[in-house]
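Listed next: structures, encoded as structure tokens.
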Structure I
Amino acid sequence: MDSDGNIRTPRGLCIPEPALSWTFARSAGAGGQNVNKTSSKASLTISTPLITGPRAAVTRLLSVYPETIRVTQQTSRSQWRNRQLCIAQATDMIDTAAAPPAPPRRPSRPSRGAIERRLTSKKRESEKKDQRRKGDWE
């Protein structure tokens, strides 16, 4: 997080503080009496149209998540830690969505040795089956 409260992703996108909306609730699961008295479950809602950054990355992001991104964490007993996990998960989701597509695969041909090994193997299997047919056990 910046000093302004903005979140920066490794891909260069900036999530401004007004785009973030936090809610907290009591989490489920183990934790003893602590579960009954603390609101440690954190839910983060990010308004994607407010995210800034490189135009191409933002366009790819908006095509995947047009309105909002919602992330919820309740794995930790600490609200602060669950908030950090929400931010980490959200930045991963945003960076994955904003990533450029992989370059197309260039078709390759099998090597000469691979072709020869395949043909030798086919010939050996053929001869083995041929031997089965030419039995003198009739």
Structure II
Amino acid sequence: MITHTTTCRVIYGDTDKMGFVYHANYFRWFESARSEMFRYLGVPYKSIESRGFFLPLSEVHCKFNSPSQYDDILLIEASLDTRFKGGMKFDYQIFSEDGTQLLAKGYTKHACVDANGRVVRPPKFLMDVVEKYRESN
């Protein structure tokens, strides 16, 4: 697995009437962590798209363990499951700022499509980056 961690501060607009983070925001944070992971690996998602490949979401899951509230700092860990062959699968864990409390965990699965919308295997340039990172760690 390849893992990268990023942080996020909960803003007031992320919360619901009860003062807890609205559930859909966890999916936004999954996306943010995934994008930051690509950037960390040296292939920003925008560069993947500019080469004619896209990673549409095909499945998403989230298990909520403990609520977050306004002004909390969250640690968002994204891991690329390198065993998944049909596209790409990312696992996520969201922790409290000190890393002691697991707030939520989940995953997203993504197909890989070309510019014509045809399902394809992840492109070689992307898999080369993944392999290079795995070898160096």
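When log10 I(q)/I(0) by the Debye sum over Cα atoms at q = 0.11, 0.17, 0.22 Å⁻¹ is computed for each of I, II, the one that comes out at -0.42, -0.91, -1.31 is II.
Name the one structure among I, II that helix-only ellipticity at 222 nm (-39500 (n - 2.57) for each DSSP H run of 4 or more, over all residues; to 500) of -8500 was derived from. Can you show the working numbers first?
Details: I: -13500; II: -8500.
Computing helix-only ellipticity at 222 nm (-39500 (n - 2.57) for each DSSP H run of 4 or more, over all residues; to 500) on every structure in I, II gives -8500 only for II.
Taking relative contact order in percent (Cα under 8 Å, 6 or more apart) as the criterion, the largest value within structures I, II is that of II. With respect to distance in nm of label points 7 Å out along Cα→Cβ at positions 79 and 111, the largest value across structures I, II is given by I. One of I, II was used to compute distance in nm of label points 7 Å out along Cα→Cβ at positions 39 and 119, and the result was 3.1. Which label is that? The structure behind it is II.
Figure out for me which of the structures I, II the number 1.00 belongs to, where FRET efficiency 1/(1 + (r/R0)^6) of positions 47 and 63 (r between Cβ atoms, R0 = 30 Å, to 0.05) was derived from the coordinates. Computed on structure I.
The numbers here are math on the coordinates, done by the rules we state, and not lab data. From a predicted model like this one, the values you see are computed outputs, not experimental measurements. Cβ atoms are built from the backbone, for glycine too; each structure is taken alone.
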